[in-house]
Structure I
Amino acid sequence: MNASDVANTTDSATARPKILVLGATGGTGRLIVRQALARGYDVRAMVRSPAKASGLEGAEIHVGDARDEQALRKALQGRNAVVSALGTPASPFREVTLLSTATRALVGAMRAEGIKRLVCITGMGAGDSVGHGGFLFDRVIFPALLRKVYADKDRQEAVVRGSGLDWVLVRPSMLNDKASGPSVRTLTDLSAFHGGTIARGDVAAFVLDQVRSDTWLQRAPLISW
């Protein structure tokens, strides 16, 4: 570790988080922005068009394509962490590449700008969490609607794991819009887990905790009620 690495590590641990949020206009992304602002974070949200920024008041809006490495480099200037809440609709027939393409561009941009902390949301069913969603998810929803999306989530996770960054992969169970639950389970041993749900607000809170915590560094916890 050289002197600049030490400085960056110290800054990220003690300074006010200055985060870039990707996927900020999605259901979970909007809650991440809202909660981050409530925590006093300096928030920049990258959106595809100004029209999509409605409801993100308080955040600095940066317009650009998350698949464009040069646009990402501009958005990353002055940041010390990135939260990726990128998502894509169900795609039963068409191949999905958005998540892995954007994440590959993001990793390149973060390396170029010297930013290390990346918290990236994927989902239950990605990587070694496949087959733990319960009967309905595993036997109906996943093969009928999400197979191609999750193939790209797997590619996305591989890009993150090979990035050399200080990453955390967050795999939420099935999302809902209910109020926060009484507790959130955080799992890496899924042998006894067979599906669950979690509120988007609880996901947002967990994700923001990882901006400053090393508890789950370079690990991929599944979170659920």
Structure II
Amino acid sequence: MTQMFDLREGLEHARADREASWRFIRDFALAWVEPLTDGDGFTAEDLAAAEERLGVSLPTALGEMYRLLGRRRDLTSNHDQLLHPDRLYIDARAEALVFREENQGAGSWGVLLKDLDQADPGVHVLSDLADRQAQRWEPWMEHLSWMAVEMVLAECLHAPEHLSDFLYEPDPGYTQVIKRSYVELPFPAYPAEGFEGTRWFLGADVLLRDEVGCVPVRARTEEALEAVRALLPGFWLNG
């Protein structure tokens, strides 16, 4: 592989250590996108204004995430949206502080209000179900810093078309081809309903997420993307 850093090893550390999560994001941005700079985050004043407006204190990890990369939409908002600090809100049922929304309003990510005093709390997701009575905040990631890592990787799957693609209606047996050809990354199972079976894989300059019937792919080079298309027959959105 030609990755400039060991992505898999970085993920192993990031799961257990908040500082390692921020280090992983910096390394990933450098190797796969564009390096992070001092101007890519919001200021302490921006976050203090949000806290004053909301009447709550932001968890330490949420503030660190915003100060590190909050303005980098290519890492946070290619598809779903990381909210600007002045758009952070408490949900209508007063259960969670919401900081991220699905691109069509079909879901939200937040920290339960009862967990705001934790430095690195878990993140929950609320799906916009037709049955409003059935809505509930479900666990998403065990730590906010780990959710930030997952967010950056997920948003990078929606890179410019010459470096990303989506395989729909893959040929039967595609999952076994992926398992034989790529290395599965150490992601915990997604606990939220609808994400069962989702797995991440790494290859030579390519990152894949098997979403059970759909495979978004992000490559570092056009040649690497073409190699994935050749290996996995089916309907490619951009191919």
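Each value in this text was obtained by applying a stated rule to the coordinates, not by laboratory testing. Please read all numbers here as calculations on a predicted model, not as lab measurements. Cβ atoms are built from the backbone, for glycine too; each structure is taken alone.
For this structure, a couple of remarks:
- Origin of the value 0.70, where FRET efficiency 1/(1 + (r/R0)^6) of positions 70 and 142 (r between Cβ atoms, R0 = 41 Å, to 0.05) was derived from one of I, II: I
- Read-out semi-axes √(5λ) of the Cα gyration tensor in Å, computed value 31, 21, 15, structure in I, II: II
- Structure responsible for 22, 16, 10, with semi-axes √(5λ) of the Cα gyration tensor in Å, for residues 158-213 alone calculated and labels I, II on offer: I
- Highest-scoring label, criterion being relative contact order in percent (Cα under 8 Å, 6 or more apart), among I, II: I
- Structure from which 0.55 was derived, FRET efficiency 1/(1 + (r/R0)^6) of positions 30 and 46 (r between Cβ atoms, R0 = 25 Å, to 0.05), options I, II: II
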